[in-house]
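J.: Below you'll find the structures, each written out as structure tokens.
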Structure 1
Amino acid sequence: MARFTDRFIQNLEIKPLRYDVRETDGFAVRVAPSGTKTWQFIYTFQGKKRRVSLGVYPGMGLKEAKEACAKLRASLERGVDPVEWQEEQERKAEESKRKEEQTATIVQLVEEYIERWAKPRKRTWPEDARMLHKDVVPRWGKRKAKDVTKRDIITLLDDLQDRGATITTNRTFACIRKMFNWAVERGIVDVSPCAGIRPPVQEVQRERVLSPDEIRTFWNGLDQASMSDGSRLALKLQLLTATRKGEVLAASWNDFDLAGKMWTIPVDESKNKMAHRVPLSVQALEILERIKAISGDSPWLFPSRVAGQHVAETSVDHAVRRNQEQFGIGQFTPHDLRRTAASLMTGMGISRLVVSKILNHVERGVTAVCDRHSYDAEKRAALDAWGKRLQAIVTGQADGNVVMMPVRKAGS
């Protein structure tokens, strides 16, 4: 029998085969060939030799392991199998945790949802946090999450519509529904109060495409618009590259090979979770030079005032909404710029396949992954042509000849 000390445990020899070292009354440590040292309680119950793993050293220290072993030994002395006793304790702990979670208030649920689900998965988590703290926490913050009813949800949605919110009502409802579905998965509530409720506002898919005249007015109007230089340049870069607003605003200088005229959007920032290579036209490179002049030493193209972060996506949305009347071209959103670029490129004769590659649409089929980088040349030619066309539009020059791009079949 050995007398356990931390030094003794640390100095145990690692052997080709696992082995046990015992102290007293069944307290032992098992040493594996990998070097892992696991605390054990070895005992006999109803004529059968059994063992219980207590924890791994040094995560579980010597004192903690002895205390755990003493509890199991006391169970054995009472005539209860320590394995069954331990399982019962774990069941009780799980039940206690479940009861505690089911007493969670709405404000606790909101914070847990943002930290554990939204932040790790959504670039737009600040918008989720904003909506929940604006319309949910003030109304139900102190109530238990499990006590929120379907009628509560419907009343909230009615109030949002009554104050003039339209699409925002749908977005808020989608966020609340996701939060409660997540709460069901976590055992915080048994049933989501959003079940069976449809989005209150019927949405019509947007098909807004700016005409060349509207593009000219918008582009030249940016210089007089009431917004930051960063917002102006972000919108211009988005139109030139046909990328998503979030991909532009979350871009890091490390993603750019300016000498090679290529922007690689990493998996984490791509909406469809696939890396995307964006060839840079002369016009896009000029915009990047202007962005670099205002971003300074920041790793981000568009740094936030909060240290270590890029600007939020909503900042550009708000900037566009504030200046809608000044632009004088009717209502539009930043996402319409991406659709506009794609539409005008196909109108120039650029194949839909190449435009789809530029837009980084999800592909299907056996060749989808292997085929992704094989269209760099076609994408570069298309975006170079689009850059020239856009320059002609915004300067009021003739649009020039229609650029016909060769169509290549997928996989060829």
Structure 2
Amino acid sequence: MSAPIVLVGGGLASGTAVRELRDQGYTGDLIVIAGEAHPPYERPPLSKGYLLGNEPAEKALVNVESWYAEHDVDLRTGVSVESVDPEARTLRAGGEEITWSGLLLATGAIPRHLALADDSGAPVHYLRTLEDSTELKAQLTEGARIGIIGGGWIGLEVASAARQAGAEVTVLEAQDQPLRGVVGPEIGALFAQLHREKGVDVRTGVRIEAIERGADGVTISLAGADPLVVDRVVVGVGVAPMADLASDAGIGVDNGILVDSGLHTSSPGIFAAGDVANVDHPVLGHRVRVEHWDTAIKHGTVAATNLLGGNAVADHLPYFFTDQYALGLEYVGHPGPDGFDRVVVTGDSEGPVEGRTFRVWWLRGDRVVAGMHVNDWDSIGRVRELVGTEADEAALRS
């Protein structure tokens, strides 16, 4: 009998890959090793439906818990992988040495920590795990004072959930607009306006000097401004890929685990997928590491195919979505290291942001490097069609 295929990770990429392996007819031994005490689950509900209290935790599972036994998958939860030996084709997990015939590293990412917050003794939340979301959800109550450090997607989604729960919310963002590095200042300003319309105190261009816990709450001292007093702090300042397992094994690493377009690492028989994978993207023409739901699904399918000797390619354009209040959007593309030099907005430009329907296009020269719709659900096909092409403004408005 051949050694099992082993999948390391408790997220969407791993959960998708193991299902695909069975769906594609693989009948050999399969082991899934998840570091958390849950079957693989997806992360978006942690800052959306589950955090809002609209969805049960079970809805986040990639496959229902019973699926693994029904499909003869050895699921090991709450187990950490300690090391990988590419030459011997073994790994150590939970004190046991396991031989593998193929290995997928889908280890994900971990929130970047803020020492000022961690060292303050204040109640501080990071959002990555189901337990994180459960703990935070219990604190989003009427009148609770929530300070959010970081105006990225996670910070703004938490702000939305907190306001809908009746909390008083302040967002502290170091840049001049939220999401500036992702969508640029013009669209970042629209998100700031959206949250201000909903009663969030959005403060941009801030520098935090100290965080201290006191009898009246947590005091956040700001350079050149009055201090902010809150009950608890949420930190959302990005994540770092969990690539140490690969690095320690001598596998190529640089801002994640380096893989080619088929998700092969520098070591034969070892693949990487999801948030941790830095992919040589065949369509974009540059490396990209994407921390979004759709990419994890696509990577899981590609990795499963290639673990079985196939030649699948991870060539899908990056895609993500967000829901904040009644506003929803879908985004396709990736400007890459060369960025974009102009933004074109088509559609509604007046009225509350939440109620508008519009599209946004990011261009470098005449090439559309990314596109997004807001509340315009029938247009996602058109967005996908134009991203990666050259288009004049007439085409963008059609």
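J.: From 1, 2, which structure was mean count of other Cβ atoms within 10 Å over residues 187-194 = 21.2 calculated on?
T.: Source structure for this number: 2.
J.: To test your reading of the models, identify which of 1, 2 gives 30.7 for mean projected area of the Cα convex hull in nm² when calculated.
T.: Working: 1: 30.7; 2: 20.5.
Structure of origin is 1.
J.: Same structure, new question: Using mean count of other Cβ atoms within 10 Å over residues 259-266, single out the structure from 1, 2 with the greatest value.
T.: Values: 1: 15.5; 2: 20.8.
Answer by largest value of mean count of other Cβ atoms within 10 Å over residues 259-266: 2.
J.: Work out the source of 14 here, i.e. which of 1, 2 gives that when relative contact order in percent (Cα under 8 Å, 6 or more apart) is computed.
T.: 2
J.: While we're looking at this one, here's another question. To test your reading of the models, identify which of 1, 2 gives -6500 for helix-only ellipticity at 222 nm (-39500 (n - 2.57) for each DSSP H run of 4 or more, over all residues; to 500) when calculated.
T.: 2
J.: Can you say which of 1, 2 returns 0.90 when FRET efficiency 1/(1 + (r/R0)^6) of positions 91 and 291 (r between Cβ atoms, R0 = 35 Å, to 0.05) is computed?
T.: Of the options listed, only 2 reproduces it.
J.: Among 1, 2, considering only distance in nm of label points 7 Å out along Cα→Cβ at positions 11 and 355, which has the greatest calculated value?
T.: Largest one: structure 1.
Values quoted throughout were computed directly from the atomic coordinates according to the rules given, and no laboratory measurement underlies them. All values derive from a computational prediction rather than experimental measurement. Cβ atoms are built from the backbone, for glycine too; each structure is taken alone.
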